[in-house]
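What follows is calculated from the coordinates using simple rules that are stated; it is not laboratory data. Small disclaimer: the values here were computed from a predicted structure and weren't measured. Cβ atoms are built from the backbone, for glycine too; each structure is taken alone.
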Structure P
Amino acid sequence: MTSLTIAVGQLEPFDAGALVEEVDTWIIQPPREPMIDQLLARLDALPDERSDRTPLQTRRLGVGLAALCVRWGSYLATLLDESAPLHPDAAASHAGADAPSYSLITDGEMKRMNIEVSYNLARIAQRYHERGMEGLDALLAKAAMRLPMPQRAVPMDRELAGYLVPSLVPADPSSARRHTRVVPIEHADRAIANVLAVWGWRNTAIETIHAGGEPRAPLRPQQRRLRPQQARRLMREISAKFASHYFYFDTFFGDGPTYDDLPRWPASATALANSFLGAWASAWSLTEESAPVILERA
């Protein structure tokens, strides 16, 4: 068994799990402590990065949220590891209309990242419940400053918000009541996180990288799967969507009074889960933190 670690800028490297080599497969076990929790502990130990004269805006804090939940807090960190060798088919994959398209992420790897991104969002929601919006802003400011990202600020994806927020209100309340799947309060954060993960992470350019035929060279552990330009484009898209998630965080996870008629947490979880967009996440886990990855040895 080989321990896996990831270097994160100037922060202390963190545990990324372990590699078990068997005759026909590699098994990549997730770390005992989720990667997001390791990052939260390191960031909590740092001083507040905010200044009264230079408050951080949504386009910066959205990058911080994407850095925590996707870039560094999930298995994606291993697939973007700049110290790892680049998969030989990465340069050709999706290079142009006539170029062959190779799948550089397995179904098992996508499953692990889907679970982790959703779990991470739910963990951030838990922090929000504990510390409020002020505490959330302090955390995301540290993440934006200390976790390396290709862009420091990305405008929010307003189109995504235009779909997600109205999904909290059923078009036909009388009909919706007859077919409502009530989300228990203990799963409310994760149910919302599942929907946000689908539309902020899963339905992005990562699907194009996941799609395609079998690569000529086998996929291996500790291997970079995206070219730098691909990684920059991917993180820009995800950061824009997570900026939208940040801007409406209180709308989804807040339980206080509001000026509009949108349901408040935890009712927001039931409303979102029963929406058209929420149906895309209906089969996603409400309890898993991560999952092992199995790669075939060719």
Structure Q
Amino acid sequence: MGSTGEAGLRAGALTVGLLSEAIHVQIMRAMSGGFKALNIPEDYKGEALPHRRVEPHERVDPAAEQKYVLSPAGRARLPTADAIELWLLKAPRGPLAYEDRRAKRAIELVSEAWGCGLVHAFAAGPTGTADVIARGEMPSRAAKRLLAKLHRAGLAEVVPGPGGAQLHAPTEWLRRAVGPLMPAARVESGDRPAGARRVDALDVEAAMQLAMPLVRLGDEARGTCRLVVRLGPAGRRYPAGVTVDVREGRILSCESELESDADAEAVGELGAWFSALIDQRPKRLKFEGDRRLARDLVAAVGRTLFDETAYAH
């Protein structure tokens, strides 16, 4: 895969990593409605105004209390925290509470592995160790250690390959991590923090290739469909995406090539895709060819990743 030459973590990774601390998320949620200074944990170092600790014997003038509210940037990141909490319900050894130390470690691993492109290296399916390391964007020793950690955490698994080779594949839990990563990339695209990259073609391909094996459509659904994201600044847009082959409601393949003879197509700019999948509002996408297939596929991806009822089964 190699590095794109742009410094920093891949889109979404930084925001996900910053939300690994449950106490920070609790504070953000409390502050989203505003609260009094006395309710702030003693060791909080966040974005509130400076305040003095009040001793038990002191009398506090209610009029002098400071009220704290979450900044627009903080509020914009709350949907990512919600998506992380849903994702934790699908942990392979049973649902994890946000406060669980194992949850914190898993969130950090997803942030690190996505951020350095290691997830991208085997998102398309089972891949040998050498290829995973070669396609990543970190030194080989660090990549091997991180890959081993993904296996221990239940985010990657070994599957048999030709000639008895052992290949690395994403688990369902890692595939579902697209759920938190997508709203994280969305907020970064509008307010990109230092150390975060823009969404690029590899991010789009990896996210779609991870998510597609989870998707199910009606038994009558069949055909090939291009899912095209128009990236880049106005006037210099370029297409990125995948071609999906559907048979009897199941995804047979999801290839990074945008085949010209596909039966259907859904195309739009990045913001339109975020709305279509996260908010399940596809009005800004353009559908061509077999529009029913294209619409059904886009809707199914959104439900799979962001519909809370999908996590109850």
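Points to keep in mind about this one:
- Label whose coordinates, when distance in nm of label points 7 Å out along Cα→Cβ at positions 157 and 269 is calculated, return 4.1 (choices P, Q): Q
- Answer label among P, Q for the case where relative contact order in percent (Cα under 8 Å, 6 or more apart), calculated from the coordinates, equals 17: Q
- Which of P, Q yields 1.00 [FRET efficiency 1/(1 + (r/R0)^6) of positions 149 and 245 (r between Cβ atoms, R0 = 35 Å, to 0.05), calculated]: P
- Highest-scoring label, criterion being Rg/Rh (Cα atoms, Kirkwood Rh), for residues 181-284 alone, among P, Q: P
- Value 3.6, calculated as distance in nm of label points 7 Å out along Cα→Cβ at positions 69 and 213, assigned to which of P, Q: P
- Structures P, Q were shown, and P(r) over Cα pairs in 10 Å bins from 0, in percent at 6, 28, 34, 22, 9, 1, 0 was computed from P.
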